[in-house]
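Trainee: Each structure below is given as structure tokens.
Every number in this text was worked out from the coordinates using simple rules, so none of it is lab data. Nothing here was measured: the structure is a model prediction, and the numbers come from that model. Cβ atoms are built from the backbone, for glycine too; each structure is taken alone.
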Structure 1
Amino acid sequence: MLILASGSPRRRELLALLGVQFQVEPVETDESVLPAETPEEVVLRLAIAKGSAACELHPGQWVLSADTVVAMDDRILGKPIDRIDAISMLRGLSGREHRVHTGVALSRSGELPSAVHSVTVVHFRDLDPVEIEAYVATGEPSDKAGAYAVQGLGGTLVDRVEGELSTGVGLTLSTTATLLSSAGIPHAFRNPNGS
């Protein structure tokens, strides 16, 4: 049984699309960004760290883990600390493009993890201050990196996306399918005998 080292409902939904049998086992890790760390380095390091922590709890089992950050001009935008911070982030994103970086790692105790980075470019349309206030009032931005959820109401703020939408949601489907295939883990597009 594959272990998904994440409590994210969005990652659960995406992994379920691949038809994988899995068990959800979230792990706690320090998600602090290190000085001078790039978004790519952050998501790969944290995805691997989450996988390693879950491997300690589930020796011998395959563990899938991921991390996602939103970055504008290489500045990482975390989750807003309050309503004012969410409004400020959304004003900063208005009419501009930013990048969503996702790292996905597949690990098993005693083996080197395989980890892949993906990036999606998201273009926001020009946002009216009234709609920013209305969106923040929904509560959706409160626990989302960059103060929006592309798969939710936040999708209405987006003009276009370049890249795989699932990267912006938190688990790049193409990357995940490739990692599972390389480990011989059956999924919707690959059965156990390799066909």
Structure 2
Amino acid sequence: MRKVGILGGTFDPIHNAHLIIGNYALEQYALDEVVFMTGGNPPHKKTGTSARIRFEMTRLAADGAPRFAVSDYEVKNEEYSYTLTTMRHLTEQNPDIEYYFIIGEDSLDNIGTWYKPEEILKLCKILVFPRSRGEDKLSEKAYNAMKRLGGEILVIDAPIFELSSSEIRERVRNGKSIRYMLPEPVREFIEENNLYK
């Protein structure tokens, strides 16, 4: 079976830490591909940037990168983008693919509040990257979540990246440089379209 990672997010904007995490997941879990799934209408997070613009930035970021792909499935869906709905769709469309859903430690902390997390874990494995110091603590969190919810929750051994989309938006608003924080085509797109001003 092919092994495909799904890295979802509002990507407002996508930045280099997202891409690096995708690459760590590829390497450590021998994935064939990582698909960046731009959230269209996430129930837990509001964004002022249209889904189409966020998807275009995601497409620019992944363009030409080996074993990176993008999906606009959630962008085209006008209803709330629930992880369970997305994973059901993917597994029904591609029963020959083993899916790995990639999340941050902060999302693992809140996984109990997701819509039917037990059902999600029946459809895919979850890979978690650290947001705070201490890999032992993250492994313990993953183990405890598995005991509660079932399925497999595995840790990505990756550095902690302090970079965030909100920091990038703030820097643009304050007229500061965002060079080297995100792929150059994304930076140019933000500038050309006067985003986050």
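Trainee: Rank structures 1, 2 by distance in nm of label points 7 Å out along Cα→Cβ at positions 86 and 182 and report only the one at the top, that is, the highest.
Mentor: Values: 1: 3.8; 2: 1.8.
With respect to distance in nm of label points 7 Å out along Cα→Cβ at positions 86 and 182, the highest-scoring structure among 1, 2 is 1.
Trainee: Given -9500 as the derived value for helix-only ellipticity at 222 nm (-39500 (n - 2.57) for each DSSP H run of 4 or more, over all residues; to 500), which of the supplied structures 1, 2 does it correspond to? Could the numbers behind the result be given before it?
Mentor: On the way: 1: -9500; 2: -12500.
Answer for the origin of the read-out: 1.
Trainee: Please state which of the structures 1, 2 yields 16.0 when mean count of other Cβ atoms within 10 Å over residues 14-21 is computed from it. Please list the in-between numbers first.
Mentor: Values: 1: 16.0; 2: 20.8.
This figure was derived from 1.
Trainee: If FRET efficiency 1/(1 + (r/R0)^6) of positions 54 and 126 (r between Cβ atoms, R0 = 25 Å, to 0.05) is calculated from each of 1, 2, which structure is the one that comes out at 0.05? Display every interim value, and only then the final one.
Mentor: Working: 1: 0.05; 2: 0.60.
Corresponding structure: 1.
Trainee: Please state which of the structures 1, 2 yields 38, 27, 20 when Cα extents along the principal axes in Å, for residues 78-157 alone is computed from it. It would help to have the intermediate numbers written out before the result.
Mentor: Details: 1: 53, 23, 18; 2: 38, 27, 20.
Source structure: 2.
Trainee: Also, quick follow-up: Consider the structures 1, 2: one of them gives 6.6 for mean projected area of the Cα convex hull in nm², for residues 22-101 alone as calculated from the coordinates. Say which.
Mentor: 1
Trainee: A value of 47, 37, 32 was derived for Cα extents along the principal axes in Å; which structure in 1, 2 was it taken from?
Mentor: Working through the options, I get structure 2.
Trainee: If distance in nm of label points 7 Å out along Cα→Cβ at positions 62 and 118 computes to 3.2, which of 1, 2 did it come from?
Mentor: Numbers: 1: 1.6; 2: 3.2.
Corresponding structure: 2.
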